[in-house]
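> Please find the structures below.
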Structure 1
């Protein structure tokens, strides 16, 4: 490409990110220049093909775009807009309608992992002009049309989520360690469950290994979160989760002696929360999945199962047991559900006691502790009716303390009743498919007796050491994280809406960023659609975070962000939204501030569709193509299956016959290209393939008669849509041509 027609992009300042952006532009054919008073990267920049500028005046000559790598707005004024600025006297002036801002980051999602993404904003006209250059610098481009600042505002929303997720991760692992669960086992389970976030999965291993120091990490996080809170104050917008996270970060920063700057973050949080995580992380570990395989292999045959609680989850679980050839007798207080279960092939009982008679295993899948107490020990309760030696699997989400107390009460019955603590995660669909995640604990005898049922209902089965209550402790920690992540997603999206950002686009950016979490990606679409059809009710987290709140009080661990999240769900329930989907917690923010998170799908404009197309080359390649054609000694022969293709060219001969004599005459004329109209579009694959083979054979024979003329065949035609392409191409390759 001729360098004189290349578009010039100049960089003011050059760091590692800037070097990568410049390298992308160079690969796309741009003329890239840079000015930097000192940077060890300038030599590498020049080796890539960039040009070093001696001063800003040289850098600004003839430029199409200027990339300024700075974090401070006063630097922009000084270096660009003032009297001695770079753009003084530059054609086009230096009005803000000629400026776009951009936030450069690396994507973390599976499909874009590690790739550069740019979040930019500016006026519609300016972003349209800048789009080809921005696209050339990254693998993923997001543009917020409107006022400048979209990139920095998006960065603030991501930092809000990072801060909240980090503190939630600390609280979760501390609660788990205090409950006797090995931190690495918690990490392995939750990083594959609904409580996972990018921060939890990527920061926690460094924390547990002691790789992060207070000085290197905490101060930067405090500064970022403080900036977000300053903005929220100026907008008069409440951010309760981030505020309490900030206070926790401040406590961590100030705790202990001021001269202990090299203290690891793990030691800092141990001092703040009063939990010895280090010893727990260094204690002997085990493999919960391997234990599950061992239990499954030794599990006893179970013939009769009682199942109490046929709600959304329970019904799917019970019917899956039926499909797996178990005999299941079910009970639920809601009579129509019993009829549905009978229609599915199950047996039904009129009371918990009736369901429990003569069973080998009784499964309890009710909503909360009060319901569990009622069906077990209330009127016509299950426990008195259970036969000696039976096992009870409690699969509801309840507190570890409740489970431990229940085990003691069952032992006092004197009937060798065995308890398995086995809370589940995964949702209604996975319940019916038998692909739940189950965290089970209990005695070896109880687990072996119930192992076949646990295996059938689960895709991932974890056996947690520590006896009854340990499974519920793992579920409690998972729910702490899941609840905080839903609430923080609501806070972040509401804040983004207040900042004036397109919430649908913001969601897409965040799910590729460090601010993402499993719950953010799963629940935020409900907020964007303003659809709160309950898949998991808000009141569930009133209960589950209530368990966390009770446990942290009894264990004397200050879990601030978990308790604030609990209050937000309580506020939603008090407002009458308890039976809506748990994503409806965002309505608390909407009610307080008047904003709307709902992101209506915009009507696409012609301009936006055109902007979405791949960027054009910075120079017109036609001249270079002509030169290549002139230098080539090969004749291009195009086989076209209908007249459409020939209508798009001119000054090129089109043959409607392909006998050897006609082809010899064409080769003697030495054209650069000619078409052969085969009219094979309507033919079958077999006939089209034979026709192509005949033409290729004739072309070879004719070329040999004209001084072995060199040529290239191009197959062009709509018949490729009808399945002729593989066969026709194979025939072309198999012929002498």
Structure 2
């Protein structure tokens, strides 16, 4: 095992074979009996100090083409929780086993493969050393095979993973490795390498070694061509217009060497992507929604992990393909083509180049634009890295309607990410400068954050600055002219074994913002005081208090009422609210989450209730409904509001190849009722037929159709 450890040294050998392996979930070939095993798992939950009650046994073989994995996962009996047959399931609350491969031995990135007792597969990429939940990239897909066989007190897993699915150095003899498996019957989460509970179960600081019997050869990665055809018909009732469209396009994937990817896309189409979950916005600022388009998600850590993700993110890929029309409404802007080059040049240097060209739309005064990002990440010390990025958004020709200030926008930046060997110390430090026409000052953004994590204490010192003229047209900048600090101190308590609590914690997080251009006037603060508890049955409970101050520089109506009297500009508000959250045992057939809150809101009161109900008939049917209610009462003459957001979801998995998902949303704040239903047939590996129906209705004054559409899309993954 490398020096990246938790006082452990564990390794096993991967045997080279020349005889064939039959993928059947039986593991009866002689080679399986002759190779070494990875076992002696440790509990991670409910405790992290004892050996697992239900052990997993892992064996691996390899030849010139494939890595073969055989596993026996023990359990009390075969009463497993398998919520769905859909690929890329989430591990929490279900039975499954997951393997993590750090193929460059850098403690920063890993390939992840997993399966459940029914043989449903999942594969992901993990970046950032596993220090944050957002380091997962579940949109990554690759071709590999899996078979499982369920027995009375265990299940057998057998995988065949082509080496072309990985990126690694030719001649390598060792990969860093770890595994975790969830057992819902014993109610334990286990890891091969012992990981303390103050770290994530997928943290890459805690790994052992898998040692290959002979050096790995060059990966013979195929060229992948992924064409699509898409037909659409629709009706826009609001504008009395009928639409129809037929698109052809596709992607191509090339491997350069063993560790670089070249991806091309021509006339991309994202009609099969699930619609965004609507959010009730009671703030003065734009809300960031997650990227769901696969082309932008793959290797996204190279492009999107700069700056501060909440307040000063210089690259937010959802900006590409969206533009403002002449009425300042956001509309879709066609992407003509794009290219992405990403991967490792050597053990220490990763690079990324992304270039996307969007089309012009003269009728809406939208310019044809080139959107480019160039990044480089250099590994320092054991797990830290230094990164550089350059972002450029630029109109590709002159337009009479294009203001000079919008001709181009560029950002150059440098980021340093700290990660100690055992992840006790982590941090991020950055400096960015934007370049725009006629702007020569106040165009910097910089920030620093340092976290200390021990078993009992978590302490963060952090802050950032965004200049008044800092601008990133391809980024997400919540607001400018701010200096913000948001330190946090958290104390974790570990009750005795007889307690129903596994752990509980107390934390205080003061968030304070000043306006530098207004003599550092204090514009906002929020002091968050929170108690959190986690129970042995995996349920959790939370209590919190928010003490807030807001200075309004512009008038603002927090209810969003049409024609309502806004709160006046240049006014101050101090208010306090209280909240709670309970999340039930997710292993149960019926589970729920409840979040009530009540307190002052500006110069009035607000009652909020958020709840989510989940029910499943495994593994074929699951449904959930999310209900958010906000009741705002302000003194006269300001408006009151009762705001509802209701979102039922139905997911039917007929088998491992045929899925039907329906997402219904109602928001009276948005005056919208919507239905998004998608039928997906995976007729070949990574090849799909999608039928997608969307329907939207007005709701406030009348229930009437707004817009509806029907898409049929066919994609096929062809390896050459």
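> Out of 1, 2, which structure matches 5.6 when distance in nm of label points 7 Å out along Cα→Cβ at positions 198 and 686 is calculated?
Working: 1: 5.6; 2: 4.1.
This value belongs to structure 1.
> In addition: Compute FRET efficiency 1/(1 + (r/R0)^6) of positions 278 and 470 (r between Cβ atoms, R0 = 25 Å, to 0.05) for each of 1, 2 and report the one that scores greatest.
Largest calculated value belongs to 1.
> As an exercise: helix-only ellipticity at 222 nm (-39500 (n - 2.57) for each DSSP H run of 4 or more, over all residues; to 500), calculated from one structure in 1, 2, equals -15000. Which structure is it?
Numbers: 1: -15000; 2: -500.
That value comes from structure 1.
> Check the numbers for mean count of other Cβ atoms within 10 Å over residues 142-149 across 1, 2 and tell me which is largest. If you can, show how the numbers build up before the last one.
Numbers: 1: 19.4; 2: 16.9.
Biggest value here belongs to 1.
> Moving on to the next point. If you work out Cα Rg over 2.2 N^0.38 Å for 1, 2, which one comes out largest?
Looking at the calculated values, the largest one is 1.
Read the figures in this text as sums done on the coordinates, not as results from a lab. Because the structure is a prediction, the values reported are computed rather than measured. Cβ atoms are built from the backbone, for glycine too; each structure is taken alone.
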